[in-house]
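Read-outs throughout are calculated quantities, based only on the coordinates presented, and are distinct from any laboratory measurement. Everything numeric here is computed off the predicted structure, so don't read it as measured data. Cβ atoms are built from the backbone, for glycine too; each structure is taken alone.
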Structure I
């Protein structure tokens, strides 16, 4: 349960005129703590990220509130919520640290040394995809730039894109179903998906020669909400759908009930097929190919760290960005 320290009246009332805020090293530390709390979703959830106890986090946030004269958040039985001032400070902190990183990148580039933080967002459930260059790229960055602190966040597509827009991650690796104007896209590889059913489904024991695309249309399908593939309508009847899921693993769970068919990435299903839990349905006829791209904020400056990691992924960024 969160500690309601800011409700004790420690935050002074806002005066009419305040002198400009002068940031010290301690202020930077407190802002880092505040950013971590916001991104974790609360004090308790931030303990592992910050590696400190709840009482210490609460005191640091209270110290920050007193330092800048604003109540940043409410916490207690109702949960953790940012105030309007807290939202402003959080966004300003992201921009502040991005500027600090940019300064550090320029200095380290002049010294021919890569240092700093590199945050990477990647779509979840791609560990089994041998086509992905991500793990090899992380290895190269660690070996060639050991002073770089790598931060990897695996999330569903909309969260990776949101983190990119908000500046919480420097680059993303995601499947592309439709392009957004906020990003620049760089092709990495293609992911192949097929239709599957599980033990207990009427199609599981049907002879391959008796399966046709038309035969699939009679069965309920799991709608993978963020995977918008126009080609799916050629294989299944979406009017019959009665289940939906937002992540690959959730789609697999619905299929494994034996009551639905659904599309899953080929790399994800290998072990489930080997164990006899899933069956692929006419892979010669029914398949989807999805480009997986490196995404960067549109027309944003490319730091030396971002350029180095893009090269490790096999992407050479244009000079000047």
Structure II
């Protein structure tokens, strides 16, 4: 049977039957119930913790974007549970693809929010960008990637649960926009990572040279205070780990989405759970346990 004929034969599948096997679905498997349920609980717990700590410590902007990210992840995995019960569920597929594609962008925005304060704290003169430009530039680019992915998800959803040939063209167009959005996000994170690496190298040089820039920084002034200094170093490690794990997830998503709906990489649940679920999960847990309201007090001064 030709590819088009095969698609046509499954156009009106609504549940698994001998004529509509699970292998013919986009993912080709029943999403794992226990692991996906674990991620719902994990992101849901982090969402409530972030909400509580954000209100308590008044880190409003950080709280808003991270809570949205956690909520999106939890809802996305609820969509995968729906697909466990029925792999042909159109509602489950749309829910999980939209939420799990978009949510990490909000978590990345939470990282970008901290950069302005990190640079100001350690010495703005060591940065090639002014501190105030970090959130404007990178959150702006992040928002652009969200818009592209959201439009792509909307176009894909418009194809309907059982697309015809024209509907499949909408699916492909939506997928192309999602890929473009993820690629833009990867490029944004790469530029951000290079700038922060450059800042770290310049900061270390200023520190070794005991330059005026370093001596007048808030970081140096707090060196004699053991707890603030230790907490700051722990916080920086946590933010770096969260950045790397979200970056890994975005890189994984590029070939996974670029290969088209139902490609072999998309049908490998183990790789998805490790390179998407686990990576985003690690980032979320770190950003929750090492909350800036407790580990980086300067952020509270600016109510961010």
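If Cα extents along the principal axes in Å comes out at 78, 51, 33 when worked out from the coordinates, which of I, II was used? Derived from the structure labelled I. Kindly point out which one of I, II the value -10500 was derived from, the read-out being helix-only ellipticity at 222 nm (-39500 (n - 2.57) for each DSSP H run of 4 or more, over all residues; to 500). This figure was derived from I. When FRET efficiency 1/(1 + (r/R0)^6) of positions 173 and 285 (r between Cβ atoms, R0 = 30 Å, to 0.05) is worked out for each of I, II, structure I gives the greatest result. For the set I, II, ranking by mean count of other Cβ atoms within 10 Å over residues 69-76 places II highest. Structures I, II were compared on mean projected area of the Cα convex hull in nm², for residues 45-180 alone, and the highest value belongs to I.
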